[in-house]
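Coordinate-derived values only; no laboratory data. Please read these numbers as outputs of a predicted model, since none were measured by experiment. Cβ atoms are built from the backbone, for glycine too; each structure is taken alone.
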Structure P
Amino acid sequence: MALPEGIESDRRLEEVRQGVKSLHDISDKLGDKLQVPRAKNYLQQLVDCISPNRNPAGYRLCQEELSRVGGPGVLLHAAGQTDNDLLRSLVLETFAHMTFDNAGLAASVLGEHGDGLLRALRTSLADGSVPERLSALLLAQALAVAEAPPAVLEVLASEAERFLDLKDGSHGFAQLGEAALDVLASVSFAHPTAAIENLGWSKMAALLEERDSPPESGTEQLQVLVCGLLAANCLAAGDGSAAEEVHNRLASGSFFRLYAQCLAASVAREAWPQDSNTYHSPRRLARVASRLATLGFRRELLPAMTLLPRIVEGFGDGAPVEALKALKSLAADAECLEALLMEETFRETLDGLHRDLPEARELLSYMELVESAMAAGQSAKAAQAHENPMAPSVMQLTDIFGNFSPLDGRMDLVHLASICAAVPLAPAEAVRRSLQSETSLTLQSFLEHVYGTPTILGWWPSLMEELASLAASTVGAGGPGLGQLVASFEAASGGRSGLPIQELHDVLLPSIGIETDGAVIEAKFAELHGSAPLSFKDFMRWIADLFVRLEAEAAVSPPAPPA
């Protein structure tokens, strides 16, 4: 089931006009209970016209017509003339349908009738029956989705918070609690501070607590998604230290899997969960993706890289701009960028948009710059292929670069020790000397320094290629891999290019779990008697031979089984 546009047919506009006129004619007579059923019928007729379910071909045209013929004023007047809770509920429901997915109309209604509308909403929430309160929360949700002014959103958040009904930290919400949660989540898109101030971080963390098993029913999945959207919006605007538990629960739960499913349904203009009759705004989901990216959740949103381009290509009303911003932020991750670069038709779309949308121009420029750097790195690797068979891939190195700098920026060499550990490269001191007066590197320069070029002595072929093979042999003999050996060497040597023999014995071997007694160890250290500090290459040759001998010793004399 797809959400229709609602602008294809004006067949029911006359019903809207007649319904408003008829309600106006009897609104002063609603103290007479005989007139109440007639008023209910008129209101139901209006709801039928402006509901996307009941008038899919023309509901949006009817929304606009209801406002044009003075419907909001007539509705509020009618609500104030009756003590019938069902009639008041229908008035609120009519306002909710009228402003559904129509931010412009919501702003117009609030501008002209905001005080009266909020007064009616708060009165129904305070004193109304459950159906009337549900209608009031439905209206609050519609106004929050329409991103009402901050003062209105603060009222909506305050009113909604009172209805949250947590049961032992689970998602067993009553209907009012579920509706209130929807309101708070929608408020958080435009005014997250209002949501934080009314909800608080501890209650938000409780909302994110999931059962041991993944959510299965549509209701459970929707609640996990809504809680995650609320948390993401608030985290992006809140105090990181106070919200650490919220951040951790968002990262460890089911939210990102469900977000991807919801985004796919939204792009297809379908309800999610299926058969829920709940439609999610592509624009708002794209905005959440941007906020999640700023929180460090990029790799978790990799599936979105094939969906956000469809929003740019197929939607209006601000959605493309939000999607372009999200894509730019997510493409700071190397794998996300790689997925985006594979979207060839989307590149053509950007070519057509970049003159009109700054966000498209910025994204296209970023993609071209980073893609060019990666292509240069791939050329360098291919040209030195015979010297770099075991070198990390361009994508792996790009990912490492992205941990220390924007991919289109310059990586500060103050992080050189950490960069060398990540590649890995050793000794870091030799890498530092090779850079002379450089203080930073672009992505292209970093890739070319790793692989080498006709004018640059590559770090990998000159320092690591032979040793990568030796490290593979230590792993085969039950020893640590290259990365751990590099880290242990740098730690034991204190960052110097040579490792003192005593530090090898006292620090390095214990750090990788090797006991420093026994015939094999004694023989190997005898070889080093009087030696100068070991270079990294000499250390790797020594340690590789040590593991070969230890493996041979274990094969001859296997350890005794435990008693």
Structure Q
Amino acid sequence: MDDNPKLSLLLSIFLISISLIKAENWKFNAVSISKSEYGIGLKYNNEIIKMESTLFPLFTTTIQSGNSNTYNYVLLDNLGNVVKEENFTRTYTPKTASINEVYDRENKEVEIPSLPQVFETNYIKDSKKYKPYDDTQIYTIYVNCDDEQYSNLKYQPFIVEYTQKNQNYANCTLNFITKTEAIQRTGILSITGFNSRKYKKLSWKFKLDDKIFGRKTIKLRANANDATLMRDKINTELYEALGVPSYSSAYARLNINDDIYGLYSIVDSIGGNWISSAIHGDDKASTGYNYKTYAGADLKYYGDSNESYANKLYVVDEVAKEDKEAKGNDWYRLIKFIRLFSEWNDKYTNEENKDALESLEEFFNVEVLLRQMVIESLTFSFDNFWANSGNYALYHNPEEDKYQIIPYDFDGTFYGSNDSPRFNENYLTEPQDCINWALKSRNNEDYYFIEALFKHDNIKKRYNVIMKETLDKVFNVETLSPVIDKISELIEDEVEWNFGLIDELDVAIPGFINRYMLKHFIDNVNYEKVISENKDDAPFGIKEWVDLRGGECRHYIQTVGDLSSGMPRITLFKLFNLVFISILVNIIYQIF
């Protein structure tokens, strides 16, 4: 056979054909978390294949499979030289071609469990187009902005230091990479928040020309003051468990003009698209007026003049053009609510509780606020509605012709008082603190709105019932730990990377710096405090706070006595029906 060249040629062709039949086209997709000057390569069978990118930071390539199903990715400089290599081995599977793998990150399948539903929700949460963010994955966002406009923002977050915000914007293109998609949009970038812009790691908001997942606004919270980057996320889970409308949240890596800022919470903005979806369950629903607030927005009545409220404490956030009663006056609904509440308070100061509550419920969703207040007390939310009369929206629901309060921005939680004189020094040893915790905390120790509610026994007892149910079902270490642990598992690799980026940011960007370490993250998620030379410490670990505050408020519930009159009237009505039917059935049984 060796002497027959024709036979040898045929055999060679046959063997090559067999190998080609066995070979398959394998597609790879890799997401860079480095600057745009670097590329990604595929290392397969000890060869480096340069990958192509048409939408940075996503790189792709297709190869013919060989005799191995293992591979990894490498980082390349602009000359194609290997700069860094992943230190773990990947295995090609049928799923590989359809997912966007992240360089230097092992693929994780982490499911964050839902908390038990304490109460039936009175809002819908999503709609056909506007769905909650997928919190089982971490998105990657690369933004390319007009450099001069962006520089104006990052170098000067305040026009006047710590008083006047820089409200300019930058024109940008945003590349949004998910586990299975790559989306590009244009829009404008601005800085969001007030205290958060005091930090070098800034928080950002994008207003898009076209929607992503039903959203025209994407908000990215830096969590620069939180060693766990989890406090805001856990609060959203608690609100969902109690049926309180609040934004959905997930995590994303952020790179703007090659300033790699790190890991962020990606959250909804409480605006028209979110309201249509979460409150009304319809993308095309007509929404009512919505007002955002700043610390000191006490909801006191100062007359019917618009100028009395257009004082930077209230902001008209959504306008309802179809509101015929408002007649184009954008302050009308805010003033009407404040006036109605003031009149209710004056009328029912000395009236029976039952009549007072029924009258209030005619124009205000009291139940959802009490649920929110329970969470604010349990998490010691020192920068929100109860303690600071800020970081909430007042929404007029035109379908119900009722007002409701919607909370947002929960980074100032699970810290306790942080030695602030605004709060009781003995807040973990005095049970009544679970309802009196914010007595001194508001501007000028103003307690007007809360005092007006709690002087009625039915309202106070309903608050206590909600507190008891929340403690029993969700606000305890046993129930919260699986959620906390899964979030921690999902983001731990990103957290260490995130902390290391703060000193790599442009040195000219001003602001506070927290040099947290992975140990701080692990400790503070659990039972250890963070005390360091950083701007922000954390005197309680999250699980530690849940344990301590939960125990304190269980003690409080034991001191308040009978809670039966605090049951919702609908529950009592159902109970009456059950008793009545039971008696009726028994009578019929006796007759026949």
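Could you tell me which structure in P, Q was used to calculate Rg/Rh (Cα atoms, Kirkwood Rh) as 1.15? Computing Rg/Rh (Cα atoms, Kirkwood Rh) on every structure in P, Q gives 1.15 only for P.
Work out the source of -10000 here, i.e. which of P, Q gives that when helix-only ellipticity at 222 nm (-39500 (n - 2.57) for each DSSP H run of 4 or more, over all residues; to 500) is computed. The read-out was computed on structure Q.
Computing distance in nm of label points 7 Å out along Cα→Cβ at positions 160 and 416 for each of P, Q, which one ends up highest? Spell out each step's value before the answer.
Working: P: 5.2; Q: 3.8.
Comparing P, Q, the top value of distance in nm of label points 7 Å out along Cα→Cβ at positions 160 and 416 belongs to P.
Out of P, Q, which one gives 12.2 for mean count of other Cβ atoms within 10 Å over residues 80-87 as computed from the coordinates? It was calculated from structure Q.
Between structures P, Q, the calculation of distance in nm of label points 7 Å out along Cα→Cβ at positions 128 and 208 yields its largest number for P. Going by relative contact order in percent (Cα under 8 Å, 6 or more apart), which of structures P, Q comes out largest? With respect to relative contact order in percent (Cα under 8 Å, 6 or more apart), the highest-scoring structure among P, Q is Q. Highest-scoring entry among P, Q, by mean projected area of the Cα convex hull in nm², for residues 480-519 alone, is Q. Which of P, Q yields 0.05 for FRET efficiency 1/(1 + (r/R0)^6) of positions 88 and 256 (r between Cβ atoms, R0 = 25 Å, to 0.05), as computed? Label of the originating structure: P.
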